[in-house]
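Below: a set of structures, written as structure tokens.
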Structure P
Amino acid sequence: MKEKEIFVENLKKRTKKFGVDVILFCDSLKVCKASAVVTYQLVKSATSTGANYRAACRGRSDNEFFSKICIVVEECDESVFWLEIIEETALSNNITELKRLLIEGNEILKILSKSKDTTYKNLNSKKKY
């Protein structure tokens, strides 16, 4: 397997693990109306990050990959947003796991954003004027 293929497979696993870890973390949230809404939104965005990354990797063209990776970046950023909301509202007593998920979400977001930016540059460099 080539280096790029290994990287892609590792990122698939990492984004999937992020979704699973978020689901498990949500069990630590305080039971209240707000946490029900936050849990729903966070689980949707965190699992969507991994699912849409897999879809992006199966893109039939560079344009399709770019379109999908834009969605992945949005979903990952939204996940980080909801984790920050949990932190700022003290909806969880599991601060260690919350911090770890925030770090992981931000690291994944940086990787995905870089991939999006690189793809955008490559697409625009192929255009003829």
Structure Q
Amino acid sequence: MVLRVEGERGFWMVHADRSDYYRYDKPIPLIPDNLLPEAIGSLQRKTFLWSRRLFDQIPVKELEDWGPFQVVPGLELQSGVGLTIVGHCIVQQPILYRSHLFLDTGEAPDGPGLSLLRVADVLQYSQAIRNCLANS
């Protein structure tokens, strides 16, 4: 259900999102890195596979184009939640929101087509964002 890619700049992969199935606060709580490996209950697995709750909370009107993806300034990354690459929700351009990179641009005839991003580039942008946040 959840894949951790190890390395100096490791990241996570989940099909839908890593929101907490049992909580509906706003903003929706995300499972932190240290608890993610144990979050394997059957209901939580449904969230990993089918949730659109986090996607539905993206303030679309606030999205800014940052080149390879769009972001909501100040909500690109979330403390304790490592970069998580997700699909499931088709977007016109990849979106980085609360440590989730929504990458599925679809391959439908009227869609933008397949998107490819190098993880190293996304992590480099993410690190630059972290550095800015740490210095502010």
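A short reminder: the numbers here are calculations on the coordinates, not readings from a lab. On a predicted model such as this, the values are computed, not experimentally measured, just so you know. Cβ atoms are built from the backbone, for glycine too; each structure is taken alone.
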Structure responsible for 0.60, with FRET efficiency 1/(1 + (r/R0)^6) of positions 48 and 64 (r between Cβ atoms, R0 = 30 Å, to 0.05) calculated and labels P, Q on offer: Q
Value 1.0, calculated as distance in nm of label points 7 Å out along Cα→Cβ at positions 80 and 112 from one of P, Q, is from structure P
Value -6500, calculated as helix-only ellipticity at 222 nm (-39500 (n - 2.57) for each DSSP H run of 4 or more, over all residues; to 500) from one of P, Q, is from structure Q
Thinking of P, Q, which structure, once Rg and Dmax of the Cα atoms in Å, for residues 8-71 alone is computed, gives back 14.1, 45? P
Starting from the value 0.8: which structure in P, Q was distance in nm of label points 7 Å out along Cα→Cβ at positions 24 and 104 calculated from? P
Comparing distance in nm of label points 7 Å out along Cα→Cβ at positions 32 and 88 across P, Q, which is largest? Q
Comparing P, Q on relative contact order in percent (Cα under 8 Å, 6 or more apart), the highest sits with P
